[in-house]
Structure 1
Amino acid sequence: MIQVHFYCSDYAGEEAKQLRKEHLRAHLDYIEANMQMVSVAGPLFDEQNETIIGSCVVYKVETVAEAQLLFEQDPYYQAERIWEQIETRVFRTVAGEWIGGKRW
């Protein structure tokens, strides 16, 4: 298993905010339906912790391709004008609460 991290920055402006609202229920339903493969997911906020500026989701999967397919099925991704920039990275957990300690 690998962890594949998607770090998504929203488009600026009201259109992205409105699309977030319109697709929120479908997005949450999608995350919930795939919970067994979601390590963590949630909105990213500005420095004042007031405005949503993006999203982060980490999938626990066998391959990057599997994670990409899951990610592309997300209603927020399919809305096309919510996320302006998406970074994808493989993440290896080695310490912390998620894994119950350390792996060395």
Structure 2
Amino acid sequence: MGDIERVLPAPLERVGALLERCLSEDPAWSVGAIEREHGHVHAQLRAGFVRARFQLRFQLESSPDATTRVTVEVAATSPWGSLASCHRHTETLLERVVGSL
């Protein structure tokens, strides 16, 4: 499975703030480094029956039409985890961000 990409209908600052909030509200996620100047948010996901760890990087890029492209890269996986489960959790997180716009 490749990276996850979405285009969200809001400016980068709003999407970034909502992403940080949604990550911090969900106990499955831990927020790591936040590089606002570069549009990166690093996070760790603990998912699945054995609570496998996944390291993810969210890349946010603004567009001239006031939308934000979000690309999520799985930087590290656990040998006990399912990448499909990681992607489902990530898609659910992005849906919560969209629902908060």
Structure 3
Amino acid sequence: MISYVDTEELEAISGEILTAAGDLEIEIKALFNRLNNVPQGTQEWIGKQANYYFSVVAQDEKNYLDYVNKIKALGHELRREAESIELALRGEKHE
């Protein structure tokens, strides 16, 4: 049974999660923009193998960004739960 919940701390943690997820998203996008530029842009590696490899990389980018979105969803859910607890303690309904 839970006897104590620090909703301010939950809010702070959710903010940190959302900030970290946003930073991670920026870094992932920058990395994959660089990688996606290789076969046609910088031409550091060209040919069939390069095209195949970077088509796989494009799918990996989607998977990483999906993961970041799950982290963001966790941050938002934690924030909603903190708000819900606060409202319950005040005897109000959460909409």
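1, 2, 3: which one has Rg/Rh (Cα atoms, Kirkwood Rh), for residues 39-86 alone, as calculated, at 1.01? List each step's numbers first, then the result.
Working: 1: 1.01; 2: 1.13; 3: 1.40.
Only structure 1 yields this read-out.
Upon calculation of Rg and Dmax of the Cα atoms in Å from the atomic coordinates, which of the structures 1, 2, 3 produces 12.9, 43? Write out the running numbers ahead of the final one.
Values: 1: 14.3, 47; 2: 12.9, 43; 3: 20.5, 66.
This value belongs to structure 2.
When FRET efficiency 1/(1 + (r/R0)^6) of positions 31 and 79 (r between Cβ atoms, R0 = 25 Å, to 0.05) is calculated, the result is 0.35; to which of the structures 1, 2, 3 does this value belong? Show your work: numbers first, answer last.
Values: 1: 0.95; 2: 0.55; 3: 0.35.
Matching structure: 3.
A short reminder: the numbers here are calculations on the coordinates, not readings from a lab. Predicted model, so just to flag it, every value in this text is computed and none were measured. Cβ atoms are built from the backbone, for glycine too; each structure is taken alone.
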